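**Student:** For reference, the structures are reproduced in the following blocks.
Each value in this text was obtained by applying a stated rule to the coordinates, not by laboratory testing. In this text, all values refer to a predicted model and were calculated from it rather than measured experimentally. Cβ atoms are built from the backbone, for glycine too; each structure is taken alone.
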Structure 1
Amino acid sequence: MISEKIQSALNEQLKEEFFSSYLYLSMAAYFEEKNLKGFANWFRIQSQEENMHGLKFFNFIVQKGGKVSLKQIDAPKIDWKSILELFTDSLKHEQKITGYINNLTELSMNEKDYATHTFLQWFITEQVEEEANVHEIIQKLEMIGDNKSGLYMLDNELGSMSATSAVE
């Protein structure tokens, strides 16, 4: 069985994971409008990953005998001043999600809910990877600056990624 406190926190994280999916789909749409298909591809993959994360929380709540409570998802931002601003927003979002996962992990430890604590270890590792991936792209964008050839090459690089290569 799952405590009410843990169940509520897991349902809140479920909402955050689905919001992340929605946000990254919005970012993909931004790049589609700009005909930057590689960047759009990268964010579509990120959106799919976040949806998978949400389903992991959904399944865990069910497996623990809890009640899934789907909450309203806010509309994500739809426009950015630059590609760098968009990726900076993405990194800030990932850092916020890391904070939520850390708080949830601390709650599971305080509640002595070892199953939830173990479940969350995967997400802790995943967040390190998520932040590193976005940070790497930000560094490349900063190096590229206003160089359109560099942007074209990065767009091609991100376009060559597949869902499986993105999660490896």
Structure 2
Amino acid sequence: MQLMPDSPLRQAALEVEAHVGAQGWDQAPRLFALVPTADLLAHQPELADQLSADPDSITPVEQELSGDRELENLLTEIEWPAAVMGCAAVVERIMLPPEAEDALPEDPDELLAAAAAHPDRREVRLVAAVTRDGSTHSAVRARDSDAALLEGPDLVPGLIEHLRRTLT
């Protein structure tokens, strides 16, 4: 049963999540340009057997990232060319229950250590995708072996906002 309305952006976000997820956990952040498949095929027709035949589909194109900076900081310097209709990013994070926040230290290094050691932590993979027209889709998967994929337009608002700023 599908709960979210389907769209080319949703399909692209799910494709990114499946692609990254197939490579396991403990990965560096990943960034993807989202391009109209029809435009990509017009410039590279030899890719026709590898891409969707749907004229409205969106193809994620992975970008190479420097591993020495946080993705959020790197995104402040990115401006996509007009041919890119959107972008998507994948990051792994530790989430804590809201009641744990009051006991966390303020020092960033101590905060990371405390979150990593917290008994109620959950490791999650966050996927966010945005387009120039303002559409968004996001997905969250916990590291638990039987965890279902959660998805919706705004599950990771901070990452969505960082990505949105690269498109202006």
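**Student:** Using P(r) over Cα pairs in 10 Å bins from 0, in percent as the calculated read-out, with 9, 35, 35, 15, 4, 1 as its value, let me know the right label among 1, 2. Don't skip to the end; give the middle numbers.
**Tutor:** Numbers: 1: 10, 38, 30, 16, 6, 1; 2: 9, 35, 35, 15, 4, 1.
The correct label is 2.
**Student:** One of 1, 2 was used to compute distance in nm of label points 7 Å out along Cα→Cβ at positions 35 and 51, and the result was 0.7. Which label is that? Walk me through the numbers before you get to the answer.
**Tutor:** On the way: 1: 2.7; 2: 0.7.
Attributed to the structure labelled 2.
**Student:** Out of 1, 2, which structure matches 1.0 when distance in nm of label points 7 Å out along Cα→Cβ at positions 43 and 59 is calculated? Don't skip to the answer; put the middle values down first.
**Tutor:** Numbers: 1: 2.8; 2: 1.0.
Source structure for this number: 2.
**Student:** Between structures 1, 2, where is distance in nm of label points 7 Å out along Cα→Cβ at positions 115 and 155 highest? Before the final figure, lay out each step's value.
**Tutor:** Values: 1: 4.9; 2: 1.8.
Checked 1, 2; max of distance in nm of label points 7 Å out along Cα→Cβ at positions 115 and 155 sits with 1.
**Student:** Can you spot which of 1, 2 the value 18.0 was calculated from, given it is mean count of other Cβ atoms within 10 Å over residues 131-138?
**Tutor:** Numbers: 1: 15.5; 2: 18.0.
Source structure for this number: 2.
**Student:** Ok, one more. Upon calculation of distance in nm of label points 7 Å out along Cα→Cβ at positions 11 and 139 from the atomic coordinates, which of the structures 1, 2 produces 4.2? List each step's numbers first, then the result.
**Tutor:** On the way: 1: 4.2; 2: 1.4.
Here the read-out was taken from 1.
**Student:** Ranked by FRET efficiency 1/(1 + (r/R0)^6) of positions 75 and 99 (r between Cβ atoms, R0 = 35 Å, to 0.05), which of 1, 2 sits at the highest value? Can you show the working numbers first?
**Tutor:** Working: 1: 0.95; 2: 0.70.
Going through 1, 2 one by one, FRET efficiency 1/(1 + (r/R0)^6) of positions 75 and 99 (r between Cβ atoms, R0 = 35 Å, to 0.05) is largest in 1.
**Student:** Identify which of structures 1, 2 gives the largest calculated value of distance in nm of label points 7 Å out along Cα→Cβ at positions 107 and 123. Let's see the in-between values first.
**Tutor:** Details: 1: 0.9; 2: 2.5.
The maximum falls on structure 2.
**Student:** Compare FRET efficiency 1/(1 + (r/R0)^6) of positions 67 and 83 (r between Cβ atoms, R0 = 35 Å, to 0.05) across structures 1, 2 and report the one with the greatest value. Let's see the in-between values first.
**Tutor:** On the way: 1: 0.25; 2: 0.85.
When FRET efficiency 1/(1 + (r/R0)^6) of positions 67 and 83 (r between Cβ atoms, R0 = 35 Å, to 0.05) is calculated for 1, 2, structure 2 comes out on top.
**Student:** Looking just at relative contact order in percent (Cα under 8 Å, 6 or more apart), which of the labels 1, 2 belongs to the structure with the highest value?
**Tutor:** 1
**Student:** Hey, another quick one. Identify the structure, out of 1, 2, from whose coordinates helix-only ellipticity at 222 nm (-39500 (n - 2.57) for each DSSP H run of 4 or more, over all residues; to 500) was calculated to give -27500.
**Tutor:** Working: 1: -27500; 2: -7500.
Label of the originating structure: 1.
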